[in-house]
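Peer 1: Multiple structures follow.
All of the numbers you see were taken from the coordinates with simple rules; none came from a lab. Only a predicted model underlies this, so the values are computations on that prediction, with no experimental measurement involved. Cβ atoms are built from the backbone, for glycine too; each structure is taken alone.
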Structure I
Amino acid sequence: MNNKLPAEQVLSLADQVACELREDIIGGRLLPGMALIEADLTRRYNASRNTVREALHQLGREGLTSYVRNKGVMVRRMGLAEVRDLFLVRRALEIQAILGSKPLRDYQSDSMLGAIEAAELARDREDWQAFGTHSLRFHQHIVGLLRSPLLDAFFTNIAAQMRLVFAVAPDEENFQRPWLERDCEIHDLLAAGRRHEAAEAMTRYLDDSEHALLDLFSHPARG
C-alpha cells in the first residue's frame, strides 16, 4: 500500500497536523484519555492555533478525539459499541479485499512480509506496542488489495481506532502475541492463490479478535 499522495493532492497544514496525530495514535504514542493541548501542539508543529483547532476538529469527526468539559480535547476512549462497529467495518473491507483480490504481486507480498518481519523484530525485543502497530500495518496492506486510495485513507482511521481499542488490554503481550502466526497464515494462503481459504482464515481471525476484545471490555479487571 502506498501512502504517498500525488503532487496535486498536497495536504494543507491542518491536514498534515491531523495526519501526524493520527500516526501517533496508530503508533501507540497517544493513548486514550491523553490531553491534546493546543499550546503544546502549536509549538510542536509551528502552526497557528486555528490550524491546530482545525486538525483537532478533523480528528473529532473521525472519532479519534472527544471534547471533555473542563479538560479540553482528549484522545478518545472506546467502548463496546465502537468495538462491534469497527469489526463490522473490518469484515466488510478485509474479507472483500481478499475475495476480490488477484494473485499477489511481488510488491504486495513484500509489503505484507515487511509488516510481518517488523512484528517479529518487535516481538523479539518484547516491544508489544510496536508489535500491535505492525500487525495493523499488515491489515492495512490487506485492504490495499482493493486498490482504492479512498478506502486506504478510510482504513487508516479504522486502524487508529483499533489502536485505541487495544489500549484496554492490561497485558499487551498476552493479547498481541497470538496474532502473528495468523497474519503469516493469511499471507501464505494469498501468496498461494488460495483466496477462499484466506478469507476463511481472516473470518476466524476477526471473530476471535472481536471476541477477545469484547471480553476485555466486559471484564476490565481480567488479563
Structure II
Amino acid sequence: MHHTTGAEHCSGNRQGCLGGTRVEVLQQLEEWLEDEQSQPVFWLNGLAGTGKSTIAQTFAEIAFAEGKLGASFFCSRDFEDRSNLQAILPTLAFQLAYQCPLYREQLLQVLRANPGVGHGSLCPQMEALMVGPFQATQIPTLIIIDALDECRDEEPASALLSVLSRYVDKIPHVKFFITGRPEPRIRSGFRLVSLWPHTEILRLHDVEPDVVDSDIKLFLKTWLTDIAKK
C-alpha cells in the first residue's frame, strides 16, 4: 500500500502542549470526540504561530492513549511526500489497517480488486479507502489531518475538503479533526454547502486573551526555571 512515512503523530520530534496549557481547548476537543451527536468534522482554525499543530499533536496523543485514534497525517511543506494531497488518504488507510483488524480485512479486499487505488485521484480513494470499509465495519474512530494548508493544491477550494464534503454523511461513526490556517481555499472548502453543516469550528485567535496570557506565563516560568537549573 502506497503511504508516507513520518506523517503519523508518533514520528519525528513534534512537541505537544506543555502540561497545564491549552486546557480549555483540549477539553472542548475531547467533549466533541465523546459526543455521538456532535458534528463529524472539527476545524481548528488559527493564524500562523497560534499553536494548531501543537494542539493536534497533544490531541492525537490523548486519543491514541485512549484507543480512539485511527490514523493521523501531519502535513508539511518542508517534505515533498507530506505536502502531496494524493498521499493523505492512502497513508491514513495504511495506519488504520494496523489499528483496526476489521478495517484491515476490508482494505485487503479493496487492494485485491484494485492494487493501484493508492495512486488514484481523491474521489476514488475516498470511496475505496474510507466510505466502503467504514460502511462495512461501522468502526468508530478519529482521523487527524494537521496543517492542511501546507499541501500543494491548485483548486479554489481545497480539493480534499471538496471530496470530503461529498462523502462525509456516508462515513458512519468516523470523526475528522482538521487544522489549517484560514487561507482562502481552506475557508472556501469548509464553506461548501454539503460540508458546512457538518463542521464545528474553533478559531484560536478568538480564545480569551486572559487564557492565552496565563498559558504563556506558565510556559515561560517552566522553561526559565529549567534554564536556571542548568
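Peer 1: Output the label of whichever structure in I, II has the greatest value of distance in nm of label points 7 Å out along Cα→Cβ at positions 29 and 205.
Peer 2: When distance in nm of label points 7 Å out along Cα→Cβ at positions 29 and 205 is computed for each of I, II, structure I gives the biggest number.
Peer 1: Thinking of I, II, which structure, once helix-only ellipticity at 222 nm (-39500 (n - 2.57) for each DSSP H run of 4 or more, over all residues; to 500) is computed, gives back -13500?
Peer 2: II
Peer 1: Given structures I, II, which gives the highest value for mean projected area of the Cα convex hull in nm², for residues 21-108 alone?
Peer 2: Between I, II, the highest calculated value is found for I.
Peer 1: Starting from the value 25: which structure in I, II was relative contact order in percent (Cα under 8 Å, 6 or more apart) calculated from?
Peer 2: The read-out comes from structure I.
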